[in-house]
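Each structure below appears as structure tokens.
Computed from the coordinates by the stated procedures, all read-outs in this text should not be read as laboratory data. All values derive from a computational prediction rather than experimental measurement. Cβ atoms are built from the backbone, for glycine too; each structure is taken alone.
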Structure 1
Amino acid sequence: MIKTYSKKADGSKNLSKNFKGYEFACKDGSDKYLVDPALVLILQKIRDHFKVPVIINSAYRTAAHNKKVGGATNSNHTKGTAADIEVKGIAPLKVAQYAESIGVLGIGWYKNFVHIDTRTSRYFWDQRSGAPRVVSTFGGTTYPIPTRNLKKGTSGNDVKWLQDKLGLTADGVFGAKTDAAVRTFQKQKGLTVDGVVGKNTRAALK
């Protein structure tokens, strides 16, 4: 459950071993701020793992401040469920990889920091170039999530994403084995069993 805090009353309180309340407050100076306790636990795990300070560049944002800094309209920052962090002396990719390894589902890889949020469906993106590129994993080879329907006979890196998700060898060719695996997955998930990886099947695979 998201908790509401006052910077004046709660700013100096410890929310965990290494994080105080004021670190999650909006940078516009607002007194009220929201924090998801699950987010604090994730950041503490990251702090404990790397054993160096974790700097929170941005956590909660008021709607006005979020708009000012160019945040997404429905940003997790406005809900108290996200933080942009730097881990002293640790490359952002290493931080993203560790976050993935502990089950974090919302991760953004930027040039100088990592975005972490507590969303309940997996969404990873690489925004180092300024234009977000959705990826399947930070743990190894990354493949783009498909934006087209995939079916037997198609090929490409987005087919590799599909094969990676299904536990198959990622050769990028949608052949008979991939078709059979897709149909098995669709049956297990109660989807239309047609071998076509459309919107609903993609959503279930994420």
Structure 2
Amino acid sequence: MRFISHLDVLRYWERSLKRAEIPIKYSEGFTPHPKLTFAAPLPLGFIGENELLDVLLKEDITLKDFTERIQNQSLLDLDYISLFEVGMSLPPLPTLVKRANYRICIPSKTRQEIQSAIDFFSEKKSIPWKEIRDNRKPKEYDLKQVVSNLRLSDFSSDVEEPEFQVSLEASSDLTVRPEQIVNALFPVVEEVKYCRTGFVLDELSTANRIWKQKGRYL
């Protein structure tokens, strides 16, 4: 499943919702598109455990009705976890994302090696970083300022490959990919397994909105 592209996953949900006869709202114009919006695309090769998808409907149906219609139209590995009704006044879902949480496994590294690399990273006060993607302009930032909750995952005897967890900035201003933290911890690695475990969304409040607009609370 990790090698299915984001566009294919989007098509999957569009077709599943159609089969379930969910009244999806479509855009207007020559080529109408369903109003489906993911919080963030999932990179190819990544697993997503708790992705977020906005579905805009053209008519009101209850959550119970939605659940009954969709429950038989989804695959086990591309299944819905829960459904919530949200207000139409909310900003677009992608603009609400502040951070993305990941679980990362490097099979070639031992638990002790990962812990030592995390300790070395944590002891640094600042880690200047330059990120280069394709032909885009390089981005420079302090890696320490965009990384939080970097720690070794809980280990049990039935887990063969130790993992570590990290939370990375994923806002509209800067989206840090987990490959950057792996490169910072281990400059040379062969195989890496990435899993996005969830998101941290912006808190919607009048005070927070004014703080962003004015730079101070009024």
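Some points to look at:
- Entry that produces -0.50, -0.89 once log10 I(q)/I(0) by the Debye sum over Cα atoms at q = 0.14, 0.25 Å⁻¹, for residues 135-174 alone is calculated, selected from 1, 2: 2
- Origin of the derived value 1.00 (FRET efficiency 1/(1 + (r/R0)^6) of positions 79 and 119 (r between Cβ atoms, R0 = 41 Å, to 0.05); candidates 1, 2): 1
- If you line up 1, 2 by FRET efficiency 1/(1 + (r/R0)^6) of positions 7 and 151 (r between Cβ atoms, R0 = 41 Å, to 0.05), the top spot, with the largest value, goes to 2.
- Taking relative contact order in percent (Cα under 8 Å, 6 or more apart) as the criterion, the top-ranked structure out of 1, 2 is 2, with the highest value.
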